[in-house]
Each structure stands twice: as structure tokens, then as C-alpha cells.
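Pasting the structures in now, so scroll down.
A short reminder: the numbers here are calculations on the coordinates, not readings from a lab. Computed from a prediction, not measured in an experiment: that's the story for all the values here. Cβ atoms are built from the backbone, for glycine too; each structure is taken alone.
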Structure 1
Amino acid sequence: MRTVSRLMWLLGASFVTVDGVYLFRSLRAQNFELIGLLTIGLSGVLCLLLAFYFGQVVKSAGVNVWAEDREDAEIDDGDPEVGFFSPWSWWPVLLGAASSLVIVGLAISAWIVLIAVPLLVICIIGWVYEYYRGNFAR
């Protein structure tokens, strides 16, 4: 993880440097563009924040934080349990479709959003409460 921190510091510094060059070149050409400046600059800020975070994690937890950093690690150590997912559930598919419909409605017209938001709420409720009814009720 220390290597990741160092790489993020390097990448963040390069983004900030490129952002300065971009600002200088765009002002010199009298073609100032705010979007490119902000995109490159905020990418640098993001990398610097990640570098700081990874550095603090290494400092507080020690050198061998990830299983990949340990010499005695097994393959299974790097594959943690990520949770329980219902193999028969259709709610995530419906939730994705309803979320897509909301985004399409925001892009196209407000009346689609008025139809999609109740569908989204129904899908969220159905997914959260799928184990509280039917054959799998607890």
C-alpha cells in the first residue's frame, strides 16, 4: 500500500504540473478554457487526496495492510467475503431499469421522471423487504 501511496503522490504532482502548463499555454494563446483546467486540476486533487489517505492508512495500520503485501499470504487471503446476494432475486435488475428510466427522464423530459420515481421507490422497497415475505420470510 505504500507503493500505491507513492504512485498517487507522483500522479497527483504530474496532474498539477500539467494543469499549470495548460493554464499557461491557454492564457498565452488567449484561448482560456475553464473546463479543461478544472478537469485536470481536480484529477490532481483527487490523486493527492488518495495519496494522503493511503499514506495515513499505512502509518496507522503498519506496512502489511493488504494480503498482497505479506510474504506468507495465501491466495484465499486476498479474496474476502463481499456479502450475500440472492441468486433468484429480480429486484436488482428492476432497480437498475428504474434508475435508468429516471436518468433518461432527467435527460429528456420531466414527465418520464414522474413515472419512474414511483417505480424506483417500489423497486427499492421490494429489494429491501424481499426476505420478509413469501417462502424465504424470517
Structure 2
Amino acid sequence: MIQAHPKSILTHRSVVQQWECDHMGHLNVRHYMAKFDDAAWNMFAELGVNKKYFEERNGGVAAVDHHVVYKKEMLAGDSISIHSHFAIFRGKKVKMIHKMYDAIGGDLVAECELFAVHMDQSARKASDFPEDITAKALVFLATDE
């Protein structure tokens, strides 16, 4: 049974494709990262940080660090779900937690901590998130991480 954090939401669901597997037959690390990246963009979209935001408000987001722990291999045909929440969301700083599960068996298969900053695209430097975005993020903020 999947035991995601109560502040988490489902941010990605997919099936491992054969072409995503390496010569040992399991999901290759580059594809774990692609799935975590999709989850991050879906999490930001929940806040309204999306293409429209980038165009109209000139904001942006830049990943600055990732930490990944692999716990169980996934094979072609396995179903994946990723649940995400914030551990830090203040000023310009974000720490997002992604937990990847075997969507059928419920086992935790990988975890990713993503550190990112909000950007002012014109100045090309970090800047605080707008207050309305921060307020939306607080719903998904878990201070017990």
C-alpha cells in the first residue's frame, strides 16, 4: 500500500517502457530523473507556475541540486506513481520531495529531493516567489521532513 505523506499529491503516473530499460533490464537512472522532472513540473503547475506564468509574470524556476536514493528496481511493464510535496518553500528557495512507488504493490522504489530557486527571467537571477504562489504552496508544505 502506498503511504505517501498527507501533504503530498500525485504528480506523475506511468508504466515503465522497454526502451527506458538498460542492458540489465531495469529502468535506467536517466529515466528515473525524467519521471521526477515531470513530477516537479506537475507540482509547480498546481501552484500556477507554468508556461503562462513564465510568459505573463516573467518568473522561472531553476533546479540547483538533486539527491536520489534508489530502493528497488523497476522493470518493463511496472506501473509507477510519484507523490510530491514541499519540505521548504520560502522566499526564493524550494525543496521538493518526490517519492516514487510501485503503483501496484505500493513499495517505495526511489526518492528524490529537488532543490530549486525562483528566477526573475529578465534579470537572470534568483528572486522571491510572489505571495500568491507562496500561499498556494503552503497547502503542500510538510515541516516534518
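Between structures 1, 2, where is percent of Cα pairs over 27 Å apart highest? Provide the component values of the computation, followed by the final result.
Details: 1: 61; 2: 24.
Across 1, 2, percent of Cα pairs over 27 Å apart peaks for 1.
One of 1, 2 was used to calculate mean count of other Cβ atoms within 10 Å over residues 26-33, giving 9.9; which? Don't jump to the answer; show the numbers that get you there.
Working: 1: 9.9; 2: 16.5.
Derived from the structure labelled 1.
Supply the structure label, taken from 1, 2, corresponding to helix-only ellipticity at 222 nm (-39500 (n - 2.57) for each DSSP H run of 4 or more, over all residues; to 500) with the calculated value -23500. Please list the in-between numbers first.
Details: 1: -23500; 2: -7000.
Here the read-out was taken from 1.
Which of 1, 2 yields 64 for percent of Cα pairs over 12 Å apart, for residues 2-41 alone, as computed?
Numbers: 1: 59; 2: 64.
Computing percent of Cα pairs over 12 Å apart, for residues 2-41 alone on every structure in 1, 2 gives 64 only for 2.
When relative contact order in percent (Cα under 8 Å, 6 or more apart) is computed for each of 1, 2, which one produces 30? Mind dumping the intermediate values first?
On the way: 1: 20; 2: 30.
Structure 2 accounts for this read-out.
To test your reading of the models, identify which of 1, 2 gives 13.9 for mean count of other Cβ atoms within 10 Å over residues 18-25 when calculated. Please report the intermediate quantities before stating the final value.
Numbers: 1: 13.9; 2: 10.9.
Value 13.9 for mean count of other Cβ atoms within 10 Å over residues 18-25 corresponds to 1 out of 1, 2.
Work out distance in nm of label points 7 Å out along Cα→Cβ at positions 82 and 98 for each of structures 1, 2, then name the structure with the largest result. Working shown, then result.
Values: 1: 2.4; 2: 0.2.
With respect to distance in nm of label points 7 Å out along Cα→Cβ at positions 82 and 98, the highest-scoring structure among 1, 2 is 1.
Taking mean count of other Cβ atoms within 10 Å over residues 90-97 as the criterion, which structure among 1, 2 has the greatest value?
Details: 1: 13.9; 2: 18.4.
For this comparison of mean count of other Cβ atoms within 10 Å over residues 90-97, the top structure is 2.
Among 1, 2, considering only distance in nm of label points 7 Å out along Cα→Cβ at positions 34 and 74, which has the greatest calculated value? Working shown, then result.
On the way: 1: 5.7; 2: 1.2.
Largest one: structure 1.
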